[in-house]
Structure P
Amino acid sequence: MKKALFIDRDGTILVEPEDEQIDSLEKFDFVPGAISALKSLSGLGYELVMVTNQDGLGTPSFPEEDFQPLQDLMLRILSGEGIFFDNILIDRTFPYENAPTRKPGLGLMGQYLDGSYDLEGSFVIGDRESDLALAANLGARGLQVGPMSWEEIAETVRRTSRQVRITRRTSETDIDLTLDLDGRGESAISTGLRFFDHMLEQIPHHGGVSLSLKCKGDLDVDEHHTMEDVGIVLGEAINKALGDRRGIDRYGFVLPMDEANALVLIDFGGRSDFVWDVPFTREYVGDTPTEMFSHFFKSLSSSARCNLRIEASGENNHHLAEAVFKAFARALRQGVKRDVFKYELPSSKGLI
C-alpha cells in the first residue's frame, strides 16, 4: 500500500511571520533544517503531499495570482534540491468558518481515504495543534515542528520506514519479532535456549539495530524447530525492512575474537546462497547444539534474500560461535547502512 507524508506549509516549511501572512519576498524564509530534512526523506517511498489552509501565499482575501510567484519560488527552490511534491492540497474556501475542508477536517483528503493508502504508516507534519488533530482524524502519526526539530522529525520518519514486526505461529513455534534497522542496539530476546539468546544478543549490540524477539518452541522435541524458525523470521524481517534496498551499502565484514577469528561475507543483492565452514568440536555449547548454527544462518540467508558466506576457526567453541555472530552483526551493520542523501540502487542492473 502507498504511504504519504502530509506536510503543512506556513510555519512548517516556510517561517510564518507574526502577522501570519507571507505576502512579500521580505517575509519569505525557510524553517531551519526543512530543506535538508525533506531531501533526506524524498527517497523513502512516501508520497509528499502539501496540505495548507492558506490560499496561495498570503491571505484568502487576496487574489491567488498575487502570491503564486512566491509559491512557485518555494517549489523551484525545493525541486533544485530534488524535493518534489506529488500533490498540493490548498483550502480555497472563504470564509473558513466551519468549512469541512479546513484542517483538521478531512474534506480535502478524499483521494487518500479510498483504502489504497496505508494511513497508519503515514505521517502528518505541521506546526499547529490542528495538524496533530488532522493526523488523529486520518489515523496517521503526527509530528510537530517546534517541539521537535526538522532533524528529529526526519530521523523519526526514517527509522519508522525500516521498522518491521512479524508474528509467525505454527504447530512447532510461536514467534513475535520486531526489528528496527535504524535502532540503537536495544534488545529483548527470549527463545528458551540461553546460549542461543546470548548469541542473538550480539546482533543488536554489534549490528547497531534494535531487536525484540520472543519464541516459544517445542523444545521438548528438540532445538531444531526453534532455531530454524527464528532464522526464517529474522531473515524475513531483514528483507522486509530493507524495502527496495535503495541507498544501502549492501556488502560486508571480518572479525577476530581472542584465539578465534571469523569471516562473514554478505551481499543483500536479492539472491540467496550460503557457504559455511566453521569446524565446531563439541556437540553443544551450553544448551544449544552447534550443528544448528549453520541451519540457523542458512534459513536466515534464504528468507533475507542475501548471499552469506561464513568461515571461522578457533580452539574454544564458545569463542568460535560468538566470533561468528559478532562478525555477522558487523556485516549486517555495514550492509544495511544507508546514505539518506543518496538513494541510489546498489546494482548496475537497476533492479534488486
Structure Q
Amino acid sequence: MPEKTIDTLCIGNAIVDVLAHAEDAFLEEHGLTKGAMTLIDSDRAERLYAMMGPGIECSGGSAGNTAAGIAMMGGRAGYIGKVRDDQLGRVFAHDIRAAGVQFDTPMAADGTATARCLILVTPDAQRTMNTFLGACVELGPADIDPAQIERSRIMYIEGYLWDPQEAKKAIRKAIDIARDAATLVSLTLSDPFCVGRYREEFHELVEHKVDILFANEEEIKSLYQTDDFETAARRVADHCEYAALTRSEKGSVVLWKGERHDIPAAPVDRVVDTTGAGDQYAAGFLHAFSCGAGPRQCGEAASLAAAEVISHFGARPETDMKALIAPVIGVPA
C-alpha cells in the first residue's frame, strides 16, 4: 500500500468566482432564486455579467475552496479539476498552487472556456450563484490519477459533479479506487436543488460508498424528503460513520460512530458574505480529522473556519489559519 502523503484530495468543478453586491430587487428582476446555485449557459453568463455591479474575481469552486483552506491550515491537500488553458484557467491554477495545494490535472488545450460563477451578495449576506460550467464538463475518467488517490487519506467530492455526465463517471471511478486503497470517501451534498436532481443516486452513495458526509440543514432534509431536521439526522446516522450537518447560526451537529455532538456556531462580529461557509467548514473538519482530532474538536475547528470566511468578502480565508485552528486541535501552529 502506498504511503499516504496527501491528507485530503479534493475533486470538484474548477471555477473562477466573480463576486458583486446586489439588491433583492435585482434578483427579482432577473428571475434569480435567492441563495441557490443555478447552472447557466454562456449567453446567459455574458448577459448577467454585463448587468452586474463592480465585481471581484477570485479562484473558487466548492472543493477548490476546501482544498485551499486545508492547505492554509497546514494540511497536505491535493486537487483534481478541469480548466482551459486560457486567462482564467491560468489564474485558477496559479491561485490554488500558491495556496499550497498539489494541482496536476492537465489543462484543456482547446474547447470550452474555463468555468466562472457569478455570485450576487445581497445586504443580508446571502449569496446567489449563477454558474457557467465551461471546461468543468470536460473532467472525465482519464483525469483521475489512481496513484494520487492511493496516496490520499481522504478523498473529498462535491455533489455538484453529478451534473456533468463525464464527471459523474470520473467520480464513480475515483470512489472504486479509493475503496480499494483504504482511502476514506467524503461527500458534500452541495445544494438542495442538486440533491433534488439526484436524490436516488445520492441515497445509494450515502448508504454504501461514503464514510464522511457534509450537508446543511436544507440539503439533508431534501435527501430524506422530510421537513424535520431531527428525522433526517437520525436517518443519516444509520448510513454514515461520520456526518457533519450545518445549521447556520444554530451551529452544527456532528454524528460520529453513532454518537451525536451539538457544536455551537463560532462567534463573528458581522456577517459580510456567506460564500464559502460550507467549504471552509469542511476544510476545518477534514484537517482536524486528518490530525487525529475527536468529534468535538473537528466540529469546533470547522465552526471557526466557517466564521472566519463569512466575516469578509470572498470564499477563501484571509487570516492565519494555522494559528486560528491549531489550539483547537492540539497541534503546533
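Derivation of every value follows stated rules applied to the coordinates shown; laboratory data play no part. Here the structure is a predicted model, which is why all the values come from computation and not from measurement. Cβ atoms are built from the backbone, for glycine too; each structure is taken alone.
Worth a mention:
- Which entry (P, Q) yields the derived value 15.4, 47 for Rg and Dmax of the Cα atoms in Å, for residues 107-186 alone: Q
- Among candidates P, Q, the computation of Cα extents along the principal axes in Å that gave 82, 38, 35 used structure P.
- With respect to relative contact order in percent (Cα under 8 Å, 6 or more apart), the largest value across structures P, Q is given by Q.
- Each of P, Q could give helix-only ellipticity at 222 nm (-39500 (n - 2.57) for each DSSP H run of 4 or more, over all residues; to 500), but the derived value -9500 comes from P.
- Taking mean count of other Cβ atoms within 10 Å over residues 83-90 as the measure, the highest value among P, Q is held by Q.
- Structure responsible for 3.5, with distance in nm of label points 7 Å out along Cα→Cβ at positions 27 and 323 calculated and labels P, Q on offer: Q
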